[in-house]
1. Of structures 1, 2, which gives 119 when volume of the Cα convex hull per residue in Å³ is computed from the coordinates?
2. For which of the structures 1, 2 does the calculation of mean count of other Cβ atoms within 10 Å over residues 119-126 return 18.0?
3. Tell me which structure, out of 1, 2, gives 22.6 once mean count of other Cβ atoms within 10 Å over residues 79-86 is calculated.
4. So mean count of other Cβ atoms within 10 Å over residues 23-30, computed for just one structure, reads 15.2; which one of 1, 2 is that?
5. Once distance in nm of label points 7 Å out along Cα→Cβ at positions 39 and 183 is calculated for every structure in 1, 2, which label goes with the largest value?
Structure 1
Amino acid sequence: MADRGLEGRRAIVTGGASGIGRACVEEFARLGATVTVADIDGDAAAAVAAEVGGEAWQVDLADTTALETVELDADILVNNAGIQRVSPLESFDPAAFRFIHDLMLVSPFLLIRAVLPGMYERGWGRILNISSVHGLRASAFKSAYVSAKHGLEGLSKVTALEGGPHGVTSNCIDPAYVRTPLVEKQIADQARVHGIPEGEVVERIMLTETAVKRLVEPREVASLASWLASDHAGMVTGASYTIDGGWTAR
């Protein structure tokens, strides 16, 4: 018999049209959840939603003013949407820094704020924050991303403490570099700031800290996310789960 452990659950996955988000959408749907694919690319969100029998939500998550009044009803929220900018601190564009924090820290706060009342009323909920190894460790030239992910880790823990008495858990997943369009877009910038050829970026920059010398696959992140979203993980909260090939073992 097929595993339908999320049957009857409603999930929202941000950045759900590609990469880690899409893998989570597909895995949750396979397990029986009805999934809302939230993405700035409305056409891509609609296509993925059609594939899994879910719903599409075209949304600009960096428009945090609009999110202040959004009304959401879901059992599972996956805060996944994100971007990356690679630049030295002294030349980092302040507007880009603020944009990354709005997208990757302020919007998760606002979405959590929107879904918690319904979760509290039902006495069950799962908040999954797709953080990063950079939520636990720093790397040069990524001031906005690293600080936003560190903030997301703290937000997740506060959510766990407040949500616990109401049956709501909150956890972070912290992967190393994942084989996604987000990582592929970094290669040129990484080559530029480190002064190396683009063909050497994966081996010399992205895999240098890991014991397992390969990129993480999106489906590996989705597998952990689906377990954290299940009834089996009811006592797991306020945690940060690494999928980093041994990076943080150093």
Structure 2
Amino acid sequence: MELRRLEERADDVQESAVMDPEIRAYYETGVERDRLMEGYSRIEYERTKELLERHLPPAPARVLDVGGGPGAYAKRLADAGYDVRLVDASPLHVRQALERAGGRFTAVEGDARSLDEADASHDAVLLLGPLYHLTERDDRLRALLEARRVLRLEGVVAAAAISRFASVLDGLYADESYFTTAFFHRPEEFAAEVEEAGFVVEAVFGVEGPGWLLADRWDDAVARQNILRAARVLETEPTVLGTSAHLLAIARAR
């Protein structure tokens, strides 16, 4: 489908609430504030930091962190010298991000599908949360199109998805768990959506690798290095990408 037709279709999609009430209620409990410092999310955090360091343009590039939550990645990037602006649909997340920012980055409420940002105004866009909470394909495409709109030529988007198989594997890890409304991607359909929005996909990475099922050993230094080593070795192997809880697409606006 031609990009112009995609943009016209996105414009015609009926506006919906910025955040689904169930998703809003889930995050308003404060569950996200320290999530990345707990359990197997620590693997997600370490690996995502590593992949961002590898693929983002050097500081002081302008980074738009869309769906940036309480600001864990925004703070790290701002500390590294990046010019960071965070956008999130949750008022609680924005308040928490501003507290964490300490003036080092900005944070505002907003919708990933309709960003209040100028065209070609950023060097990189992070979409580390919105795509899996937009359960309709048209909404995900709108968010990706908005990311492309605000990116400069050759700008980088880092977009995250949850693997289609994460829920089953999480059941093995934790016996039972609950996550709010979300869409789970197969690796190949995730790459296809990013490409359909007009990006050139450089790679889709498995973030945690299969080692996230051994997250209870994370505090052991040897085990931690083995988990990270396995994730790096297998990060783009197509036959095991889906064993990661999260996928990360790195793509460019061209």
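1. Details: 1: 127; 2: 119.
That value comes from structure 2.
2. Clearly, the read-out refers to 1.
3. Details: 1: 22.6; 2: 20.0.
Traced to structure 1.
4. Numbers: 1: 24.6; 2: 15.2.
This figure was derived from 2.
5. Once distance in nm of label points 7 Å out along Cα→Cβ at positions 39 and 183 is tallied for 1, 2, the winner is 2.
Laboratory data are not the source of any read-out in this text; all were calculated from the coordinates shown. Only a predicted model underlies this, so the values are computations on that prediction, with no experimental measurement involved. Cβ atoms are built from the backbone, for glycine too; each structure is taken alone.
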